[in-house]
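Dropping the structures in below, format is structure tokens.
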Structure P
Amino acid sequence: MNTEKPRLRSLLLKMRRDFSTQEVNEKSQRILSHLQAFPPFLHAQTVVLYSAETDEVQTEAIWHEAVSQGKAVYYPRISADRADLEFVRRLPNVPLVPGTFNIPSPPGNELLTGLSTTDVVLTPGVGFDKAGHRLGRGKGYYDRAFRGVLAHACRVALAFECQVVSRIPVAVTDERVHYIATDTGGVERCREL
């Protein structure tokens, strides 16, 4: 497994980078339309989102949808000691600002202290499998957050169809997602192990 994850991560990142801006935007719009019909998203009072890189599922339209529904929306930012993620609320009409590692996040200090089972975490990742295993960037930030402040929420991966593979190699510290939202498959529940 020591070389499996880096090799798969490299392959999936390359596939994602091959999409044009137009393809990324069209696929992202299809994912938003699936979320608009997904009951856990519709009923959530609080949503955790992320600032997307140019080749990831774009999230700004999801942000606008969540705000229009009156939801509180939080974004991750790396803590001052760079050990973990903290999640800060983005208020309407407030743009994201560059943070640690130049990752955009909301200004301010209204931090998330916990979530309920009716809240939703829209989760980034490099790859996923149908069992909900997630391949991230390799730092373990989301895995630790899923065991902490995000523990009780519904976890929904946002992914292009090409990011869903037959098997993600896992370690004991890896956390799963509950659903995967893709551009072609809608929002699918991950199979139980």
Structure Q
Amino acid sequence: MGNWQVDGAHTSVSFAIKHMMVTTVRGTFTEVSVTDVDFDTDHLDSGHVTVKIRAASISTGEARRDGHLRSADFLDAEMYPELIFESTSIEKAGAAYRIHGELTIKDATRPVVLETEYNGVVPSPMGGLIAGFDARTKISRKEWDLNWNVALESGGWLVADEIRIDIEVELVQPAQVPAAAGAA
């Protein structure tokens, strides 16, 4: 079943990371596109997906921090405008799935695994179908050369290494319009 399109109003990529080792900062990327998505609802493990995230769309609710995250210290959004995830394989894992793929941040590409739940497919009230997925992973920011940090007097670091990533995706497959009789 091809021809799936992302519903941006019902899709989110969010992250969480420890700050000063005691609190959690959360944020989102507000511009996410899912391209080259292809899957059969009966055989999800044969699917493929590419996700592109606009680096400059990072938002933590704090303008100064967001500017720093867009800078060369972190995402370098001007030089590297997109974060890209491309699946390489999908495996069934009990009732869930593991989407194996390559995540590119800046000029570094590393393997990641998205622990994924398929929430099913339902008919859309507008015609066509809607499918939903939730995925999560954890990455080490140092593996993508996101090394900026400040040592704390009390020990530890201002920004933790581990980033938790949560993804919620709603895909829409528009109703198939039959060809008009006699049309070429």
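What follows is calculated from the coordinates using simple rules that are stated; it is not laboratory data. Source: prediction; values computed, not measured. Cβ atoms are built from the backbone, for glycine too; each structure is taken alone.
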- With mean count of other Cβ atoms within 10 Å over residues 70-77 computed for every candidate in P, Q, 17.0 is reproduced by structure Q
- When FRET efficiency 1/(1 + (r/R0)^6) of positions 38 and 174 (r between Cβ atoms, R0 = 25 Å, to 0.05) is calculated for each of the structures P, Q, which structure yields the highest value? Q
- Query: Just checking, which of P, Q has the largest value of FRET efficiency 1/(1 + (r/R0)^6) of positions 118 and 158 (r between Cβ atoms, R0 = 25 Å, to 0.05)?
  - Reply: P
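-0.63, -1.01, -1.11 is what came out when log10 I(q)/I(0) by the Debye sum over Cα atoms at q = 0.12, 0.16, 0.17 Å⁻¹ was calculated for one structure; which of P, Q is it?
Comparing all candidates, it corresponds to Q.
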- One of P, Q was used to calculate P(r) over Cα pairs in 10 Å bins from 0, in percent, for residues 46-109 alone, yielding 21, 38, 25, 15, 1; that structure is Q
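Rank structures P, Q by mean count of other Cβ atoms within 10 Å over residues 14-21 and report only the one at the top, that is, the highest.
Details: P: 12.6; Q: 15.6.
Checked P, Q; max of mean count of other Cβ atoms within 10 Å over residues 14-21 sits with Q.
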- Message: Starting from the value -7500: which structure in P, Q was helix-only ellipticity at 222 nm (-39500 (n - 2.57) for each DSSP H run of 4 or more, over all residues; to 500) calculated from?
- Response: P
- From which structure (P, Q) was Cα extents along the principal axes in Å, for residues 78-125 alone calculated, if the value obtained is 41, 30, 13? Q
